[in-house]
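J.: What follows are several structures.
Nothing in this text is a laboratory measurement; each read-out follows from the coordinates by a stated rule. The structure displayed is predicted, hence computed values, not measured ones. Cβ atoms are built from the backbone, for glycine too; each structure is taken alone.
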Structure 1
Amino acid sequence: MLTKTEEKIIGYAKNPAGGLKIAALGGGTGLSTLLRGLKLYTDNLTAIVTVADNGGSSGMLREDLGLLPPGDIRNCILALADAEPLMNDLLNYRFKDGRLSGQNFGNLLIAAMAAVSENFADAVRKVSKVLAVKGDVLPVSLQNLQIGARLSDGSVILGESEIGNRPPLPDNPIVEVYMEPAHSAVLPEAIAALRNADVIVLGPGSLYTSIIPHLLFAEIREVIAASKAPRVLVSNIMTQPAETLGYDAARHLSAILQHARRSSAKGFLDYMIVNNAWIDQRLIERYQLQSAIPVLADRNAVETLGICMVDAPLACVSNGLLRHDHTVLARTILRLALERPGLRHE
């Protein structure tokens, strides 16, 4: 016999137009994976995406055209789009020859739309409309900002790509990330989406270059702290050598709280979802060659920081890589929201 929560989740799958209003913050592949799961249960999604990327095709367009980086935006649009496989392949196509070598067609489409639109956010809305996106994809800011990282030896690295590609140095971890300009403005629609959300989700994604950059905006910190909605942090499955070498779940959370300027998660985050699925030892060994290991989660260490830790079998293998199972992740988030007393959607 189904529980009341299970019945509601099935109901949302049948009628996603009536689903919860969910605001998700992040970037990279983590956010697009999350969106692929959540869109099965709600059309009322808002993806708030980092705009500090300065590498690859996005970096080239940013440098050549003064455009905000479109790569993470493109991935989120595709995750929420009702697009045919051929269109998906087209928008992900990367030119291999000539002057366009290295450029991604989807990024070029967004760049062209930006040239005939009022601003970058307007361009993203128009591309989303063309691709029949269910929900909204928003850049967190319209300002041309950069992020930098201060390391324990006092040195500084400027640029998201440079931070994410630095050598794995266990004796010289990241101490802090910062934003330039320091007081960049948040897109008002992003604040409105967070304020009106039934659920707020952070992650999964690169800790210092996809998740924490959102918390460098005072307005975002304030609206999350003031929200009565369930606030969920999704832990990564594996560490990243350039950013989180040797980190466990508690250390991930501690870094987030540091940048949120809080000593405890209480009153800021409610749940941290961690993986408890078995991972094949051969896959672990392959990741270890790249200085990456599973993110271990000690319940006492996590919950001492003022948050409820939730286990779920999140890990799955896609094209030989460990990824979050987007359906399991989405259903876990919905269950937490629906079982929380006083959910606004009710």
Structure 2
Amino acid sequence: MKQTPLIEKHQVLGAKMVGFAGFEMPIQYSGIFKEHEAVRKSAGMFDVSHMGEFIVRGDGAAEFLNFVMINDVTSLHPWQAQYSVMCFEDGGIIDDVLIYRFPDHFMVVVNAGNIEKDLDWLMVHKPENVDILDMSEGTGLLAIQGPKSREILNKITNIDLDEIDFYWFTVGDIDGSSATIARTGYTGELGFEIYADNKNIIHIWDSVLSAGNGVVSPVGLGCRDTLRMEMKYALYGNDIDETTNPIEAGLSWITKLNKNNFIGKNALIKAKSNQTRRLICFEMIDRGIPRKGYPIKHEGILVGEVTSGTQSPSLNQGIGIGFVTMPYDKFGTNLTVEIRGKDMKCKIAKQPLYKEGTIDT
């Protein structure tokens, strides 16, 4: 398995390591529930250096990305970030990505398991006036998330982080190390994602822990999963993949069907007028923990399937995400999840399930 630049830090801290998307990654240090609470109440720091980063530049970069993405890349201002999706011609999701617009280029951040597939897709479709550089192996990425994340980082950066709005970013120094600092994240809390070269990311990891002085905790992929499920943030390979389209996945808000031609547009127009299912989130009424693949039923009839499920540390109940056929997808609809052969009551809820996050502060 591949390793991130911070592998030795995880080993010293006694992290439980697991294989994820071809990388040896920390799933937990002190425990998933404890780490989850640290992010919700204070601050947690994730090593997410397994993610992929592509630099896209050239005279046609904006128009090219607008053609391969469903969101409107041309609407981005310099130093602004955007969530988007790449689709096949049939509307199936290749990957969900983050796009950062620098003054003279773009950075596209992709899921670790899709780096090779995404790069191949982009290279096949790029015009001659666009260059694509795969910077994944030399780039480290930290996510510092939680209500005290800004307070901690402001101690060690030359940037006033109070001036960075949600989904905007800048370039600056963190304790003397050059980095790209973005106000983005995957937890529903105030937070920042920090991109730097491999050497600098190690220094930044140490600096954040020192500045946090017990206020920030190293946290693993285990609580990253429980945090994102409480927000109904989709995970590629679980909730969305090549067999799902953005319309049914609840991503119509980033699907700009009114822009000029883009890959998958015609299929998505048809999907919008012929939608048969929808990705929903639900809360368990009975005591039970839903898991990926469990059947979802309405009055004993199969109407869907769980794509992600867990015991919510914040809500102290089972929660899940899944596709449900229409018209059983309405908020408040009572359903059941088959857990170990028994139908357990649940109810479709509005997202996010956890509503006390500090993401907008």
Structure 3
Amino acid sequence: MKEKIERLLAEIEELKAQKEQEIEEIRVKLLGKKGSVTQLFDEFRDVLPEQKRELGQVLNKLKVAANQKIEELKSFLEENQQPVESKYDLTKPGDLVELGGRHPISITRDEILSIFNKFGYVLAEGPEIEDDWHVFGALNFPPEHPARDMQDTFFISGGDNPVLLRTHTSSVQVRAMEKMKLPIRIVCPGRVFRNEAISARAHCIFHQVEGLYIDTKVSFADLKQAVLLFVREMFGEDAQIRLRPSYFPFTEPSAEVDVSCNICKGKGCNICKGTGWLEIMGCGMVDPNVLEANGIDSKVYTGFAFGMGIERIAMLKWQVKDLRHYFENDIRFLKEFETVI
């Protein structure tokens, strides 16, 4: 047995390998379940007791030598391994990746929300697919009332409480009045849908930001001041507003808000229809019927609401003469807003 061990030690010293697979084959051949070293350990059980000490030392030396040889082969292979040729030419210049930018609607929306956030308004959002109650019923639109004709609507299903694409984000105000504690001071941005002819000044899909403030002793003077502060933050200190009496089912009194046209500087253009003014939002004091329908005591609380189209604000701010550009994904148009912070 001693001769077998010495012969195997000599063989181990001569072992060489060029690949990882060859090293693994050597390990299995020597130290595997049926390997040469493992078999010698099995034979060691039958050795006479007086020979076990001497042979045991030699056998342990053999096992250590086998493990060391395998580690040496691995180290040699790692140090001398040639790099694998890449199928890619790493010397070629990389492809130019163009960075995108925010859409002008997103830019304007964020600016509007930032202004009202400074005034203490918090963000509120709701679903685009709504039921009739939140879009019309809770906002003082009685069933079959002519006031509903003001907003041509995309209905999805009928029934006692039809489902539809919301025509305004006022539905979010209703949900806020149902769930929030008083006082309420919110802004509600979102996409809305109306069955309108597409033109330079109108579209069947557009974006709104609406606001609602309900508290004790809220007056129309508070509403006018809030609108004026917003307009001057948005369009500059020289911007002027005018309020024209109007009608909305959910506010009384109601008004349309015009801002001085900064495209023509009041001289008249196709956007302001030659008037020097551009309508940007509607507003008014929340109708007591709306407060009561949403569980708020109209004898204690009052409030005001306002709503504006983001496309119209962006049109005036960036002097865009056709709001259809916002939906056409024309790269030439969108690139003009890449540098806007």
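J.: Quick check: 40.0, 120 is what I get for Rg and Dmax of the Cα atoms in Å, calculated from one of 1, 2, 3. Which structure matches?
T.: Computing Rg and Dmax of the Cα atoms in Å on every structure in 1, 2, 3 gives 40.0, 120 only for 3.
J.: Determine which structure produced the value 0.60 for FRET efficiency 1/(1 + (r/R0)^6) of positions 135 and 327 (r between Cβ atoms, R0 = 25 Å, to 0.05), calculated from the coordinates; the candidates are 1, 2, 3.
T.: It was calculated from structure 3.
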